[in-house]
Structure I
Amino acid sequence: MAETSYAGWQYAGAGRQTAHEFVRENLRAAILRGELPGGARLIQTDLAAQLQVSTTPVREALRDLAAEGLITLDRHRGGVVRGLNWEDMQEILAIRRALEPLAVELAIRTVTDEDLDRAEKLCDRMEQESEPGPWVELNQRFHAIFHDATNRRLAPMLKGLQDATGSYVAQAQHWKPAAQKKANTQHRALLRAARKRDAEAALKIQLEHIGLPIETAAEKRGRVSRPAPNKPA
């Protein structure tokens, strides 16, 4: 595995973020943008030296990212960015398809007009963004608005599943740039359904939307996208 450079990262020690939050958010963003690909090694001592922090906030940040499923921990040195394979994507898609009916029902009922206005501004920015990495970050923020409108137990589950596929979404757009345009169209359709409080239409759009990355990968691999079968207990 290649060692990773953190050139250009430096914690100034000011503002609202703690060192722990700064390290975690920068690493998460780099993973979701695809700048830290699967297999990239995250060295505690290297990160601490580059950011001019102790190893404690770095260790805490890596634990958070491991809990989110973005990395696996190396007991001795730090962590390794997880690479998603076909089976991972199938399993995540199957879970999301099971959760989305409840998520959409709750979100459509409680999301506010102000929330939808914020989501629309993110749509505007996504339509102006051509780079997959920054687009993925905006996409995460867009969907977080709807996740947060569900409930306190479901929202973090949805966020974790969304984050776990962020790097794959970015990769899918490298494979097929037209996928980004299609996703933008789906976002607009989801917004229209939400403003009308049409849960049935919103669910149909969302189920198509969450399947887009794996469908793009299926085209590249020449495979058919199907939900993962339930395993016997």
Structure II
Amino acid sequence: MNATTTTADPARRRSNATYRWIRQLHLWIGAWGALAAIIYGFSGLVMNNRFGDSAWPQGDSAETGRIELQIPAEARTSPEELSLWLRETQNLDAQVIRKGAPGGKEGKEGKARDAKQAPKWSLSGGTASASWSLEYSPGKDTAELKRSSHTLLAAINRLHKGVGGGWAWTLLADSFAIGMLLLGLSGIWMWARGRTPREMVLSVFGLSLAILAAVVVPALL
């Protein structure tokens, strides 16, 4: 019996040390991502209730100006060249570049457009509170630049969607996302410690898993 106890003691100490280490990691991650959890939780709750008769306010966005830009020939060759020209001459850094679908759809008069018509280019950028967008039709020598402003709530929602924060916000948001993953995994590990599979199934974790499956699975089918 003494031999069994002696053998079990190191294993128990290792288990306790692992638990303390993971618990401390859980606390550190929680402290790092606490503010992010509040911001993401609040903005997610707001956006999740943006439809219906009792929709929650989503903040306001207003157009602040339009200007027509003369596009030089060298900037008309590709969306990337146009983006480079905007950065160098207008101090506008395009964060999103889209090349729309080609023509061929019905116009307002019901006449089919030329199927060989080049797709429009859409470029946009700015910050969470002040944005700009530009749409260019290949072949033309001008493009219209539109600027918009966003209230605080609208700006927070834009950041939640990864819009307008720049590379620094992207890195920070990635760290928060990784932190949430580790927070969940470490929380499950600590909750499962010392519990049998049956106790896990009959616990609040099992209830949460069952409700999640009941809601998510039908939505994915």
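If Rg/Rh (Cα atoms, Kirkwood Rh) is computed to be 1.17, which of I, II is the source?
Answer for the origin of the read-out: II.
Quick check: -21500 is what I get for helix-only ellipticity at 222 nm (-39500 (n - 2.57) for each DSSP H run of 4 or more, over all residues; to 500), calculated from one of I, II. Which structure matches? The partial results should precede the final answer.
On the way: I: -21500; II: -18000.
Answer for the origin of the read-out: I.
Can you rank I, II by mean projected area of the Cα convex hull in nm², for residues 69-188 alone and just name the one with the largest value?
Structure II comes out on top.
To which of I, II does the computed value 49 (percent of Cα pairs over 17 Å apart, for residues 85-124 alone) belong?
Computed on structure II.
If mean count of other Cβ atoms within 10 Å over residues 29-36 is computed to be 14.6, which of I, II is the source?
Checking each candidate, the match is II.
Bear in mind these aren't lab numbers, they're just calculated from the coordinates by the rules spelled out. Keep in mind the model is a prediction, meaning the values are calculated, not measured. Cβ atoms are built from the backbone, for glycine too; each structure is taken alone.
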